[in-house]
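None of the figures in this text is laboratory data; all of them are computed from the coordinates on show. The model shown is predicted, which means the values in this text are computed figures rather than measured ones. Cβ atoms are built from the backbone, for glycine too; each structure is taken alone.
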Structure P
Amino acid sequence: MLDERSLLPTVIKNVIVFVLGILIIISLYHYIETELDNPLPFFIISSDTMVPTLKINDVIFIGDGNSFNNTKVGDIIVFKKPAGEDRIIVHRISEITLENGMRVIITKGDASPVSIPGVDFPIKDNNFIGKVKLVIPSFGVIFIPPLNYAFFGTIISIVGFAIYMYERKKTLQK
């Protein structure tokens, strides 16, 4: 049987591995944020306004946060709702106009026949978040409660079990 002194280094090693794992995840997030040139690099679609192109629970990665002036008709963009509440919207550019010499974007959802005032226009530079660069279909389902608890609980359990089996194997080999 192992005494307490011999368990301490194992516990410390396990904590270090856990902390390094968290740091890797944070670093990966910052890498994606930098690579996509956007402080909000991804979202999970929560409405059906872009069906059939984007569906509920699709994960989208957003890039080109500073490319408002380089957008074109047909691009799918992410923006803050121009009127009222703080809401993030993902729609396709249907028209680009000039208003007092300033570029104004008009969008609409693929599932909608028309643009909606106050939602789809006027989109100005201060509303723009970025262009959709990548879509991972249905991946967002793992982030919805209660599935997210089960998913992350399973991951933590698998990692814990793997550490336990590794330590047990090392102990039996001595």
Structure Q
Amino acid sequence: MELEIRYEDQVIPVEIRGGEGKDTVFVFGKEVSCDWVRLPDGRYSILVDGRVFDMTAELSGEACLVTGNAGTFHLRISDPRGLMSQSVAEVAPPGLQRLVAEMPGKVLRVLVKPGDTVAYDQGLLVIEAMKMQNEIRAPKSGVVKEVAVSEGRAVSSGDFLLSLE
């Protein structure tokens, strides 16, 4: 996965490659030793080149607010591949739509809750499958009616994840 992180006037290219049970992270093309875990209270503990950072991250679209001991940082995180498809129009049938898992995996993050209004292509869930993190995005704009999974839960192919109306 390739990302661009914008902080003030800097554009930082980041690439995350999965393999052998651990992700490899490259910043400006240089490999960085990095490992992270989400803590029960929602904070993240990140180990970068032997240094530990505890922080919170609040995402809203591409905007990310990161707060830790070093202060608060306003970032924009974008996937350059997504820029090519931004002109794609929303095409979805009206009414209730049920989303199911396309392959077995583990739910890493639930980004919405029942009652949330979501926009077309907004992130709803992150599922780890085949050592890759896959963001499940909204196939249409609407309201989340039901969320049937929780973080840490294993899902099988065809398992009900959530519904949108």
Ranked by distance in nm of label points 7 Å out along Cα→Cβ at positions 48 and 64, which of P, Q sits at the highest value? P
Structures P, Q, by distance in nm of label points 7 Å out along Cα→Cβ at positions 16 and 96: label with the highest value: P
Tell me which of P, Q gives 0.65 when you compute FRET efficiency 1/(1 + (r/R0)^6) of positions 120 and 144 (r between Cβ atoms, R0 = 30 Å, to 0.05). P
Hey, Kirkwood radius over Cα pairs in Å derived from one of P, Q reads 17.4; which structure? Q
Which structure, out of P, Q, was helix-only ellipticity at 222 nm (-39500 (n - 2.57) for each DSSP H run of 4 or more, over all residues; to 500) derived from, given a value of -500? Q
Comparing relative contact order in percent (Cα under 8 Å, 6 or more apart) across P, Q, which structure shows the greatest value? P
Consider the structures P, Q: one of them gives 2.2 for distance in nm of label points 7 Å out along Cα→Cβ at positions 40 and 104 as calculated from the coordinates. Say which. P
